[in-house]
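Multiple structures follow.
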Structure P
Amino acid sequence: MNGWIGRCLRVNLTEGKHRIEEIHPQILNKFLGGRGHGVKIFSDEVSPQTDPLSPDNKLIFVSGPLVGTGAITGASCNVVTKSSLTGALACAKMRGHFGAELKFAGFDMIIVEGKAEGPVILSIRDDKIKIDPALEYWGRSTSETEALYKRNMGDPWAARETFLAGIGPAGEQLLPLANIVNDRFLSVGGAGIGAVMGSKNLKAIAVKGQHSLHVADGSRFVQVINTMINKLNSASLTSQSMSQWGTAFLVGLCHQKGILPQNNFRLGTLSLKNIGTEALNSAFALRSRSCFACPVGCIKKTDVKHPAYEGRGMVPTYLAIGALGVNCGVNDLAAIGMANMICAEMGLDPVAAGGMLATAMELIERKTVTPEELKIDLRFGNSDAMLEALRMISTKKGHAKRLGQGGKALAESAERPDLFMGVKGLSLAPFDPRAIQGLGLHFATCNYGPHHLYGNTFIDELLNVHEKLDPWDAEGKPLLVKRFQDTTAVMDSLGLCSWPLMGLKFNNYIPMTNSCLGTEYKADDLMAIGERIWNLERTFNLRAGLTSNDDTLPERFVTEPIADGPGQGQVSRVNEMRPEYYHLRGWNENGEPLPETLSALGLEEHN
């Protein structure tokens with residue numbers, strides 16, 4: 001096969017057995033691979049009523065067909081399961097090198113079933129599959145686990161080429177905020193997935209391989225890639241902004257439009273003196289790190305000088321600065337960077353953790369909850385307390401257990417559910433939806449919860465890359481949201497990062513895809529597959545109990561205008577936009593796909 005390996009590794013931890021299965025080409029033609037393939041298998045094999053932490057839930061690790069081939073940004077591996085935080089589908093985006101190494105080990109997909117008796121690590125070295133005891137790794141941070149595992153291999157050269165995806169103490173304690181971390185400190189989306197992995201007693205998966213990948217037309221493939229690299233090098237956002245500062249360059253732009261939230265999405269004004277890109281250069285010695293086959297290099301590394309986490313770490317991203325910084329009233333980049341590293345070490349999702357902290361801080365500010373009750377002085381701007389809380393909740397001991405359940409559970413336990421700024425149980429990514437209307441609609445309707453990387457409309461709404469749009473304007477945004485959601489589903493399924501869409505058009509990816517896979521896709525063909533994937537995810541979530549009532553934003557965004565700053569007076573118009581979005585999707589007024597829509601997408605069996 002071209003691009004695809006065509007093999008799946010199915011591991012039953014209860015029985016301690018595994019088997020290798022062939023992947024049907026029909027499924028790949030219909031869902032591409034990656035996210036689409038994972039969602040299809042998961043929805044076929046797991047009941048929507050399954051308890052996320054039961055052995056009946058499954059974890060599916062799946063790389064797209066372009067991963068490992070040398071395709072531009074062909075590095076993404078998706079992890080699909082039912083989230084312990086949202087009760088709906090979850091899909092983590094693993095960047096770095098794990099996804100490519102999984103392909104080199106000879107597999108497109110790993111399906112993890114059941115539950116091991118005790119802690120284990122799954123080792124995949126080409127066709128040598130082992131389920132090893134992992135008691136000595138249990139309780140360790142993600143970087144400690146990786147370092148010890150590689151040291152125990154006894155072969156430094158093999159260790160350099162081995163990549164791990166695993167959980168920290170948060171996942172072991174089954175915290176709903178837990179995520180999976182790969183390549184030491186990388187994780188995007190997927191809150192609740194770490195708890196699912198912990199419930200299976202699976203500490204980590206290690207992959208290494210030497211399999212070759214084939215492309216259909218090598219000469220054409222290389223030619224197309226060179227053309228795409230030239231385009232990326234000539235686009236200022238990808239060649240300068242992202243390459244120099246990573247996603248942190250968005251801080252200033254979001255501030256200018258009132259999109260950057262402060263103090264649990266209540267304030268909009270702040271000084272960029274301590275958190276802007278100039279401050280970033282002053283606070284950290286920036287070094288670039290690229291994911292496999294990525295010419296942009298948006299991951300920024302630095303040295304961490306802290307007794308608990310000394311070594312190399314990651315410079316704060318926009319997500320960290322927004323969720324763990326400004327939205328918690330913290331503008332100390334060193335503290336934000338440490339909070340981000342604690343999340344990576346403990347295996348916490350930074351968006352979910354930051355949302356929990358901001359919720360707790362507002363509850364304390366309103367005197368609904370007291371610091372004495374939580375036994376920690378979580379107030380806006382108290383960075384020391386924030387760092388203490390992040391360390392403590394991963395232990396799930398005493399009062400920290402309450403914080404570790406997440407912002408939604410914390411607000412509900414205090415009888416103030418209105419103070420949790422989230423959708424479908426997941427905290428909002430740090431973009432104020434009142435000041436960026438399309439992204440707000442995406443947050444309300446996204447199958448995985450309010451995360452921007454499953455429909456990054458800000459590429460046009462804020463950055464005006466492909467068309468010039470006003471983020472405060474609601475007109476035309478339903479169509480924009482649908483287009484970006486379907487596009488992202490395609491990119492995730494091919495195994496590509498969506499950040500280069502700041503320098504490339506979707507059509508630029510068509511020749512690369514076809515020359516790799518030997519297909520004759522047109523842009524509309526791929527977009528139809530993206531729409532199929534989105535609808536399949538929707539039908540699963542509906543059967544899991546979600547309804548159109550979950551396709552909205554917290555009342556604050558609809559009824560309380562932004563109080564100050566550039567976005568002053570703006571409110572979200574999500575309720576005005578949602579009916580048009582449903583219509584464009586081919587759904588009824590209750591957000592349910594119409595029979596003719598499912599039939600046109602080849603999803604009749606999900607009607």
Structure Q
Amino acid sequence: MKSIQHQADFCVVGGGLAGLCAAVAAARRGAKTVLMQDRPVLGGNASSEIRMWVCGAHGKNNKETGLVEEIHLENLYRNNYPTYSIWDSILYEKARFQTNLTLLLNCSCTDAAMDGKRIVSIKGWQGTAETWHTVEAKLFADCSGDSILAPLTGASFRVGREAASEFNEDIEPAVADRKTMGMSCLIQARETDTPQPFVAPAWANVYASDADLPNRHHLIEGWQNFWWLELGGEFDSIHDTELLRDELLKLAFGVWDHIKNRGDHKAANWVLDWVGFLPGKRESRRYEGDHILTQNDVRAEGRFDDLVAYGGWSMDDHHPAGIRHPGAPTIFHPAPSPFGVPYRCLYSKDIENLFFAGRNISVTHAAMSSTRVMATCATLGQAVGTAAAIATAKGLTPRGVYQKELRTLQEALMDDDAYLPWRKRTVPPLSAGARLTAAAGDPEPLRNGVDRPVGDAFNGWKGACGQWVEYRFAKPAALTEARLVFDSDLNRQRKNMIAFYPREMPAFAVPPVMVKAFRLEAEVNGAWKTVARVDHNYQRLARVSISEIASAVRFIPEATWGAPEVTVFAFDVR
């Protein structure tokens with residue numbers, strides 16, 4: 001057996017999208033970070049082991065940006081015939097090759113050492129290498145979903161549904177209970193050009209007719225991914241996971257047997273390609289923070305002074321009995337999109353150096369039924385990682401960031417293209433004080449501090465390739481960086497991956513509206529010169545280093561990925 005000691009500023013437990021974004025955000029902003037993940041891959045419910053789509057806020061132009069959009073765009077660029085191995089590799093490389101970040105895969109957190117109400121270190125077992133890893137850090141984040149650090153540290157947490165009277169929530173039961181939403185083992189299939197028989201295992205459930213699957217649509221069409229293959233909400237969603245996995249496999253193979261052999265489901269040429277053996281969980285422990293987000297907070301749009309992320313999924317409350325409930329498997333209670341999530345929901349009320357992000361944040365069961373979806377969880381993770389970097393630099397606790405550096409946190413998030421509803425990013429003084437002109441159109445929205453369309457406000461500039469946007473300064477200025485935000489089509493409908501593989505499947509690709517090539521020119525001593533050129537951009541947020549003393553600077557787009565017109569939402573220089 002080996003033992004390895006790690007010293008860090010920030011340690012994240014759990015490598016789903018929330019934990020991944022927390023770790024990457026902190027490391028990019030200078031905090032020495034360790035990410036401990038108990039699985040061989042990253043992504044949690046979005047990984048190849050579970051294969052749930054990344055869902056988020058409903059509505060026009062409400063798609064989440066920041067790190068989660070960066071990951072999505074990387075996937076569209078590289079994963080043209082979408083396979084989970086490529087998706088896994090994209091998540092892996094974001095952590096594995098990030099400066100300041102140590103990645104520990106296959107490492108399960110087993111213990112925590114405490115000094116009063118402060119975590120000193122955690123310990124994890126890496127079975128693949130027969131190695132104990134001990135991580136000492138100033139700050140910790142639990143993004144494990146099941147909140148493993150709660151029982152190890154004594155942090156306050158909740159399980160199950162609150163009584164309706166506790167927070168005046170009308171979608172909760174009259175009496176509190178420990179029931180949760182269940183878990184699912186998903187299935188995937190592939191279409192071939194010949195009939196494919198299927199022989200069910202003897203232990204599979206039998207669903208003799210459609211009447212045995214009431215209210216469960218089970219044709220292979222549209223956006224079907226069999227999310228309703230669900231059990232466990234009436235059990236212990238942590239300690240009964242192995243038992244429930246066995247029952248879910250009986251369910252999954254039984255449903256496929258029904259589709260193939262018990263009625264015409266137009267699946268003759270389809271073959272079962274994959275079955276998940278790791279259940280995807282929806283709910284277990286939820287921490288208590290300085291604020292508990294409720295159904296009423298959600299419906300009031302969450303316009304908190306300390307909002308650092310947002311949701312916008314319906315309050316999607318699955319029945320605890322899952323497949324054993326004959327009625328609708330879930331109720332989509334309405335929720336506004338977007339609604340704000342406050343920073344005070346992202347750190348423990350009683351463990352002074354503990355953050356959390358993901359489905360385990362400080363929310364009621366009702367609010368969690370919306371905030372649990374993964375695009376929302378990713379933005380929560382980015383908020384936590386950014387806060388951890390600020391806390392590291394300033395010597396603060398998580399609560400201290402709220403008390404002393406809240407605006408710093410919000411500005412940092414918006415600068416990294418993590419959209420915050422009802423907030424405006426502060427434009428750098430050099431850009432704000434310059435004269436802004438363009439070869440055509442009105443460029444002024446490029447420095448209004450809102451980097452996407454909102455309602456009827458476009459908040460951007462449109463032009464043709466070859467046309468320019470210019471900042472001219474009152475006197476020559478030292479330039480260090482240009483920051484640009486391009487159009488990534490926030491209304492695109494494609495999921496991050498697919499659920500089934502038809503014979504004819506459209507390829508994934510970078511959105512045609514994305515700017516592909518551009519250059520920056522600076523006027524130096526009265527003459528224009530090219531100071532930077534990017535020929536193969538496919539990301540929404542672009543930062544370009546410049547080192548010039550210039551009287552003016554121009555952005556000149558040269559090509560898109562197919563659209564006839566260029567759209568830009570921000571152009572700053574500093």
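Where a number appears in this text, it was derived from the coordinates with a stated rule and is not lab data. It should be emphasised that the depicted structure is a prediction, and the values quoted were computed from it without experimental measurement. Cβ atoms are built from the backbone, for glycine too; each structure is taken alone.
Hey, helix-only ellipticity at 222 nm (-39500 (n - 2.57) for each DSSP H run of 4 or more, over all residues; to 500) derived from one of P, Q reads -6000; which structure? If you can, show how the numbers build up before the last one.
Values: P: -10500; Q: -6000.
Label of the originating structure: Q.
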Original post:
Where does the value 4.4 come from, among P, Q, when distance in nm of label points 7 Å out along Cα→Cβ at positions 100 and 364 is the thing being computed?
Top reply: P
Original post:
Suppose you compute distance in nm of label points 7 Å out along Cα→Cβ at positions 84 and 412 for every structure in P, Q: which one lands on 3.5?
Top reply: Q
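Tell me which structure, out of P, Q, gives 1.9 once distance in nm of label points 7 Å out along Cα→Cβ at positions 12 and 508 is calculated.
Details: P: 4.8; Q: 1.9.
Answer for the origin of the read-out: Q.
From P, Q, which structure was Cα extents along the principal axes in Å = 82, 63, 53 calculated on? The partial results should precede the final answer.
On the way: P: 60, 54, 47; Q: 82, 63, 53.
Source structure: Q.
Of the structures labelled P, Q, which one yields 21.1 when mean count of other Cβ atoms within 10 Å over residues 132-139 is computed from its coordinates? Let's see the in-between values first.
Values: P: 15.8; Q: 21.1.
Answer for the origin of the read-out: Q.
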